[in-house]
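Quick heads-up: structures coming right below.
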Structure I
Amino acid sequence: MSSRHRFVLVHADESCLGNQNSTPSRGGGGALIEARVRGEIVRHDLYIHSSDATNNRMALTGAIKTLEILARKGSKLSIVYVSDSQYLVKGMTEWLSGWKARGWKRKGGKIENLELWQSLAAIGTKHSIEWSWVRGHAGHPKNEYADRMAVKAATDQISSGGVVESHFDQWLEEQVAKGNLKEYDPNLDFTDHESRN
């Protein structure tokens with residue numbers, strides 16, 4: 001990715017109550033968005049909900065909403081988008097080029113969630129994006145925080161209506177008070193990704 005573009009780090013997760021990939025139920029998505037503003041690392045939250053969702057659809061919809069909001073800034077960004085959805089990450093890194101080459105078809109038949117994939121592919125061209133997979137529920141603090149947002153959005157059926165002030169730092173303080181994540185430096189996580197982009 002080009003360092004000429006402003007760098008943004010996103011940790012995103014999705015939730016579907018009942019944890020279904022194929023049976024629709026209430027869903028939610030959450031994203032922790034980090035960027036450097038006037039030398040300081042600034043964090044924002046974004047969360048969405050759906051009354052008729054699957055995990056896969058929420059992962060795609062969450063990515064679309066996040067990238068759409070970032071595109072409103074009017075300039076191309078260098079984004080590292082971290083998700084525990086293999087469906088999303090593999091789709092964007094392994095499957096998409098083949099689907100497009102075959103006229104939006106896959107070898108095994110029709111593409112599930114085709115309209116969402118097409119929307120994501122279109123909005124993705126506005127940025128320079130590295131799609132990165134992280135194992136879910138494995139203790140990564142920013143993934144855990146995004147999961148917390150997604151579950152709350154699904155449970156309460158609430159959306160943020162855009163980016164809002166993040167509660168990540170408060171959440172992290174609560175974790176440290178419980179004896180967890182004492183050695184974790186969220187800024188180091190950001191600067192490590194930033195230095196590679």
Structure II
Amino acid sequence: MPLLPSLPDPAHLMDLFARYPDNVRPLLEYTDGILRSEGELSVGERELIATYVSALNACTFCAGAHRAYAEVFGIDGALIDALIDDVESAPVDDRLRPVLAYVAKLNTLPSKLVERDAQAVYDAGWSEGALYEAVQVCALFNMMNRIIEGTGVNFDYADAPEGHPAAGSSPEEQARSYSQFGDMIDALARG
């Protein structure tokens with residue numbers, strides 16, 4: 001149930017952002033920068049991290065939304081299911097495994113990160129820049145998960161996967177998906 005009485009039930013992020021549009025545009029442009037810009041981690045890998053962090057935080061809305069994007073950008077849904085079910089036995093690429101371990105620890109025990117956690121990422125062949133990309137995705141989704149959970153956004157894409165804007169689209173069509181969402185919010189706010 002939404003925690004803000006002005007939201008419908010079920011509440012979607014669009015409902016929340018349309019009701020409170022201030023600062024949405026810069027947030028979504030930042031999100032495009034984190035998730036869609038050129039980087040060492042692929043867009044699919046960054047969306048996988050967003051999905052994984054959201055699942056760790058039990059944020060159903062974000063886990064479902066970013067799973068759809070991860071799949072558009074080439075991540076197998078079965079891999080996502082396996083990762084969320086049991087990270088240790090999931091058939092994750094060995095190179096990506098320490099990145100996921102790092103973000104899991106950052107997500108739940110950030111003060112316990114130590115040099116060897118970062119070194120495992122570097123030893124897998126990633127650069128400092130790639131690690132920073134993963135850190136940014138984790139940090140962004142800790143914030144977004146708390147916005148979603150703190151307001152009671154409760155739309156679940158598992159109940160309507162075909163309703164996701166990425167359903168049936170291509171990576172090219174999703175190149176600016178967050179900024180495009182911001183355009184829709186702006187249009188709604190202007191009414």
Structure III
Amino acid sequence: MPAIRDAKILIMATDGFEYSELVRPLEKLREAGAIVQVAAPKGPAIRGWKGGDWGESVAVDLDLRKLDAASYHCLILPGGQMNPDSLRTDEAAIELILDFLSMGKIVAAICHAPALLIEAKAVEGRELTSWRSIKTDIENAGGHWVDRPVVVDDSIITSQSPEDLDAFVAKIVEEIETREHLEGEPFRESA
């Protein structure tokens with residue numbers, strides 16, 4: 001159980017991420033002392049979506065194909081419509097999510113990003129939340145969708161929208177500081 005100032009956190013995204021859902025956790029967690037890195041399928045930067053149009057770019061620290069989940073305490077998946085839709089077809093992105101889950105590490109997904117958890121076959125039997133437009137997708141994948149700003153089910157944290165970012169980041173900090181990441185049964189992909 002590291003203090004947040006001793007935590008190492010990875011944010012995985014690609015072009016079309018919801019700007020606030022990447023930048024706010026990045027800034028808040030760095031302010032709290034955590035090491036936070038951004039991984040993407042390509043670099044040197046990815047471009048966000050902000051206010052209905054293309055926004056600013058964010059520097060990419062790492063190629064997601066060259067990462068070891070064991071080096072991190074948490075994986076954050078920002079939403080936006082385009083970002084998770086692109087990443088869900090990237091085998092390396094899905095494998096990275098599965099690596100985090102198999103080690104009992106925290107995976108935090110907001111807005112449309114739980115679509116990546118669906119693709120990873122990680123929602124069956126779990127309670128989650130998301131942007132309302134993927135509620136049916138979660139339910140069809142065997143998950144139980146709830147209308148709450150933030151939901152924790154084992155090592156998965158989900159949240160609904162940019163309005164919930166403060167609660168989302170607070171829950172990430174709380175979970176990092178209070179859970180034993182490698183104890184218990186590892187995640188097993190559903191059939």
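Read-outs: derived from the displayed coordinates by stated rules, not from any lab. As the structure is a computational prediction, the values presented were derived from the model and not from experiment. Cβ atoms are built from the backbone, for glycine too; each structure is taken alone.
Highest-scoring entry among I, II, III, by mean count of other Cβ atoms within 10 Å over residues 93-100, is III.
I, II, III: which one has relative contact order in percent (Cα under 8 Å, 6 or more apart), as calculated, at 33?
Working: I: 33; II: 37; III: 22.
Corresponding structure: I.
Structures I, II, III were shown, and mean count of other Cβ atoms within 10 Å over residues 53-60 at 24.5 was computed from I. Supply the structure label, taken from I, II, III, corresponding to helix-only ellipticity at 222 nm (-39500 (n - 2.57) for each DSSP H run of 4 or more, over all residues; to 500) with the calculated value -8500. It was calculated from structure III.
Each of I, II, III could give distance in nm of label points 7 Å out along Cα→Cβ at positions 117 and 165, but the derived value 3.3 comes from II.
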